[in-house]
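So, here's a batch of structures to check.
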Structure I
Amino acid sequence: MLKIENLNLDVPGFSLTDINMEVKKGEFFALIGPTGSGKSLLLETIMGLTLFNSGKIFLNGKDISLVPSEGRNLGIVYQDCALFPHLTVLDNIRYGLRYKKIGFDDEKERLSFIVENLNISHILHRFPGTLSGGEKQRVALARVLVLRPDAVLLDEPLSSLDPVFREEIKDLLKDLHRKFETTFIMVSHDFPEVMYLAERAAIIHNGRIVQQGPVEEIFNRPNSRFVANFLGIKNVFSAEVSGGRAMVGKLEIKLVTNNCFRTPNYISIRPEEIVPIDLGTNSYENRLSGVVKKITCHGFYFNVQIEVAGVVFEATWNRKDISEQGVAPGKQITIGFSRDAVHAFFDGH
């Protein structure tokens, strides 16, 4: 549906380098990376708002590299919604239709369908300045979807919303994707939000795509220390990996035999995979005894650091785990995790 080949772009102080990416028709795709990694710049390049040095962009098999933005049949929703403050909600939604050669009945049908599905019929007479953050996002989405674009580009649509509205719009996006079967390409720096919404993703770092594929695969199989750390995998260790074991210092950790092209030199373990266990528990291939070094409360869960033979592991436990195990700084505790939870990879940086 959308394909980018060998795209390079230079702007003062920054570059997008060798971007190769493909988005399938009807899927929810995410561009994810830290602030300043080039996500929004790539999105605007796809939209046709920024010229690039070399490479090609294809939409439905057609080369659109030199097609102006208004001829690409793409829609974009910005973080700040970019609504016209002097127009009512209805006029904001209808604004782009004036450039479409459609009849009155078609326009009426489109508006009715969009307004109903985004549940905004009660605010059509209002102006943007009187709307909540969630209402503004609904209107911005309506203004794009009414044009029936081949793809909707979303530039961090949830980042400026408070938690209540964020959950509301997140659920709305999931529902709209299902109902409209439209291709969505969303920029985000929040991986949990991507896990909920997207089917596939590309991670960008310093203007380069460093990993892409199904979201679950990226989540469970990061291919570098940067990706592992960015995704919140606190336990990333340099290791000597051989067959089904890894040596982290003097500590032996069992893992699934790795068939990497290059011998792995790092392992990672997600913090939620590490659990407190009783001494008699034998259901985990890796059972390690250590001392609790630090506990940090994060509302409904706790980050717990456990030192084992000089190696500090970080686990994520709920209040029940903390209470039942009597977890406290300085306490001796046994932790467990399966060999499947250990991911080995090569990082040459």
Structure II
Amino acid sequence: MINLEELLSFKSCWERLEQTEKPIFIYGMGDGCLKLMKELDKRKIPVSGIFASDEFVRGHYFEGHLVHKLSDIEKSSEENEYDFIILLAFAAGYRELINKIDKIEKKHCLLMPDTAVIGGEPFLKKHIIERFDNIQKIYSMLEDDISRNTFESVLKYKITGELKYLRDCTTDTDEAFENLIKLGSNETYIDLGAFNGDTVLDFAERTNYRYKEIYALEPNKRNYKKLLRCTENMKNVYTFNCAAWSENTTLIFNTGGGRQSQISTKGIETQAKSVDSILNGKEATYIKFDVEGAEKEAIKGSEQTIKEHSPKLCIAVYHRLFDMIDIPLQIKKINPNYKFYLRHYPYYPAWETNLFCVNF
């Protein structure tokens, strides 16, 4: 079981930043930097500057800060043996960039405070205490050592902001497909958050294009056009320019792409459908939920399918602050026959952490 005292004994990332006298520099710009700056300002933690990779610095400013080169900051601090803290403010999901960050971390004190994709509040120790009963439930539900280590390591990362805990539990995507999903030649795949068709194509390739049907939902119009182009020569693929939701309705989506394509108070009206209404009682064998923070609603809209057919599930559990805790309990309540597994793919921060539910 998870040791509460051990988790609470870790100095949190925010405690560390509040107590340090070292200069703090933010590495990266954009939304991640803005979230960090807002939280640092709220806690009255001063920022000494912002920097980007040397090749991207052109003497420009971000939020009133001159954007520095890391090499210049290193030169100015050589006498103090590089005695400063770096806060990583952008996501890294490909090996070359991850290796670059790891190399910087070997030389400097580098932290990446955990911030949810949706919402502004960071994960804090108080959340561990408030939800510890459910945390223990999740831990006891997980089927293998990899899952239990992943769950505990991600919690440690969320507290400390130290990337070593994500490295400790990273696995490759092939492992999950080979050992957990085990795709056959007669699958009906539901892709919720199909983006530009990349995950549809990945599924098809993993089955050697031997599948029964594919249903792909994508709310963003630009991404949907790419999805159509990607699947135009594939058989038995049914695409929907809509969001996955708990019921058939109309939602407001912003007009961004990728992680910015999400429910918002501003944007355009977008059709939303439930999986149950689309399938109308037909069987699904595999459903992927990656819908930018709407996972719990999309699961509600799939309850009948999940209860009656026990499809294999792959669910992103990182978009909202407590998804990794709330979503497994939601699935367990719908269908208690599932076995639960957790995997974290190569990614900084913990954004590629996925729950796999199988009934075999």
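No lab work stands behind these numbers, since they all come straight from the coordinates. In this text, all values refer to a predicted model and were calculated from it rather than measured experimentally. Cβ atoms are built from the backbone, for glycine too; each structure is taken alone.
Please state which of the structures I, II yields 1.04 when Cα Rg over 2.2 N^0.38 Å is computed from it. This figure was derived from II. Thinking only about distance in nm of label points 7 Å out along Cα→Cβ at positions 49 and 241, which of I, II has the largest value? With respect to distance in nm of label points 7 Å out along Cα→Cβ at positions 49 and 241, the highest-scoring structure among I, II is II. Out of I, II, which one gives -10500 for helix-only ellipticity at 222 nm (-39500 (n - 2.57) for each DSSP H run of 4 or more, over all residues; to 500) as computed from the coordinates? Going label by label, the one that fits is II.
Distance in nm of label points 7 Å out along Cα→Cβ at positions 249 and 297 computed as 3.0: which structure among I, II? Attributed to the structure labelled I.
When you work out percent of Cα pairs over 17 Å apart, for residues 25-104 alone for each of the structures I, II, which one comes out largest?
For this comparison of percent of Cα pairs over 17 Å apart, for residues 25-104 alone, the top structure is I.
Of structures I, II, the largest value of distance in nm of label points 7 Å out along Cα→Cβ at positions 41 and 57 belongs to II.
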